[in-house]
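Please treat every number below as a calculation from the coordinates, not as lab data. Remember, predicted model here, so these are calculated numbers, not experimental data. Cβ atoms are built from the backbone, for glycine too; each structure is taken alone.
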Structure I
Amino acid sequence: MEIKEMQIKGNQFLEIEFEEMPVMWERKMSELIKDKVILDLKNARKALEFFGDRTVYNVYNLWKGIEKYKKIKDKYKLNFDATLLKFGIFSLTKNGETFLTYGHKHEKNRGEFYTVLKNECYLLLSDLKKKKSIIVEMREGTSVLIHPRFIHRLISIGKDCLILGIVPEDAGHDYNIVKNKGFPHHIFIQDNWLKIVENKNYKGFSLKKIQAKKISLPIKKLSKILMHPSKHKKFYSL
């Protein structure tokens, strides 16, 4: 899926320009540390003190400011958001926990669609009832349909990554479900290798890793799939 109203510049570090400027908000290191949604709080606090309050990711609400996506929202009740997840480490060294989004679960029974517009990242899905986690390797051009049973977050793995998210306007965001807990698994960089670390706040979670695939769906069909997951189970393969 292409966002024609947006120009992407750079490779490892990305810059975005818009023809029509959407509303943008940013998540800072201090918020993620304060709410204890990362695992390595000790080193994160040291990094915060030394580097200052860096931006971890920016979210661009395309439906607030770009006429095309305002019309899509009005017709299909879908919000289009672009997230620029920056590459970084919560540490003073080259080793440590990688940058990530806060993470959440939907308040209503609504799905979500993610597609990577530039570079790559991980998507972490965790089913808290079944105690199952999935790390989805998302490369440029691949997509995932996220079932509402999952808490989910994006994780930086080497470069800035730009992700498009499409979600029903009434899905809601439950952030408290991960506040002061984090996720069952967190990603660290150790000597240039990605390392999975288990979170002691959770016990007995299984973990598997898969690769995202390319998904092409018209907006009308996607709206139905996201609004009514129980009626479209075959599309939610995870």
Structure II
Amino acid sequence: MPAETINLQSTRLPEIATAFRPSAFDDTYLHSRATRAIPRKSPFHFVTQLTFFNSAGKSQALGCASLLEHNAALCCIHLPDFRDIEEQVSRIMVRTSGVRPSPYWFDFRLTLTSGKRIAIAVKPEKERATYEFRRKLGVIRSVAVPEIADHVHVISERNINPIRLARAKLFHAARVPDPERDLFVRSELAGMDRPRSIREFLDQSPVGREGWWSVIRAIRAGIIEVANCEPITEHSIISNPGAA
């Protein structure tokens, strides 16, 4: 996973985003696959659990022990070649100091559609940059590959592009389909004769502002295009693939 310069910052959704938001609740979701317990709450830092659709279309729970882990997971889930992500996968035994090996758990293991497995350690930049951590990581990598992964990567706040994070949050909020509305909006999008802003498209469409999330899903699916260099807002210009 390539490193990218990162500056975490929140992105405010446009007002039209509140017009319609399908429920993402699923009481039959698959529970966390973590092999080590993740705290359910902490008075000192952020902990949470999110769900994503697995390759079978089922909601899968994923535990995150920090805000940084949550943001890293979202960016992974919405990669174009994403297949699966697991948290706190099976431990490996490594000898980082002394003579006795000790257990180590990676925060995540990302699997791509190619089958490539990437073990991910999520660390604050101030820890990632230390000599001691880099030394330990070299030992850990030598055991992890190929035992539990094909590659090992470290994600810090410097590796999360703020635009990619903002888009991942938006795509995740829009992940639950609305089949009838989505189909109608996509037929309207196919008939666009020129690029236009999302707001202009919705204002001219019979579906109105309630089509916001359907447009976001169409962008996520690659049905329409939008500039990659900016967060998606109501002012973003959309066009059909190949349009001038």
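For FRET efficiency 1/(1 + (r/R0)^6) of positions 155 and 179 (r between Cβ atoms, R0 = 35 Å, to 0.05), which structure out of I, II has the highest calculated value? Can you show the working numbers first?
Working: I: 1.00; II: 0.50.
Max of FRET efficiency 1/(1 + (r/R0)^6) of positions 155 and 179 (r between Cβ atoms, R0 = 35 Å, to 0.05): I.
Among the shown structures I, II, from which was the value -4500 of helix-only ellipticity at 222 nm (-39500 (n - 2.57) for each DSSP H run of 4 or more, over all residues; to 500) calculated? Walk me through the numbers before you get to the answer.
Details: I: -4500; II: -8500.
The structure behind it is I.
Can you tell which of I, II yields 12.2 when mean projected area of the Cα convex hull in nm² is derived from it? Don't jump to the answer; show the numbers that get you there.
On the way: I: 12.2; II: 15.2.
Only one of I, II returns 12.2 for mean projected area of the Cα convex hull in nm², namely I.
Computing distance in nm of label points 7 Å out along Cα→Cβ at positions 51 and 195 for each of I, II, which one ends up highest? Walk me through the numbers before you get to the answer.
On the way: I: 1.8; II: 3.8.
Structure II gives the largest value of distance in nm of label points 7 Å out along Cα→Cβ at positions 51 and 195 among I, II.
Assign the value 45, 17, 10, calculated as semi-axes √(5λ) of the Cα gyration tensor in Å, for residues 115-210 alone, to the correct structure from I, II. Spell out each step's value before the answer.
Numbers: I: 20, 20, 12; II: 45, 17, 10.
Computing semi-axes √(5λ) of the Cα gyration tensor in Å, for residues 115-210 alone on every structure in I, II gives 45, 17, 10 only for II.
For distance in nm of label points 7 Å out along Cα→Cβ at positions 99 and 219, which structure out of I, II has the highest calculated value? Mind showing how you got there, number by number?
Values: I: 3.0; II: 6.0.
Biggest value here belongs to II.
Taking FRET efficiency 1/(1 + (r/R0)^6) of positions 35 and 171 (r between Cβ atoms, R0 = 30 Å, to 0.05) from the coordinates of each of I, II, which one would give 0.90? Numbers along the way, then the final one.
Numbers: I: 0.90; II: 0.60.
Here the read-out was taken from I.
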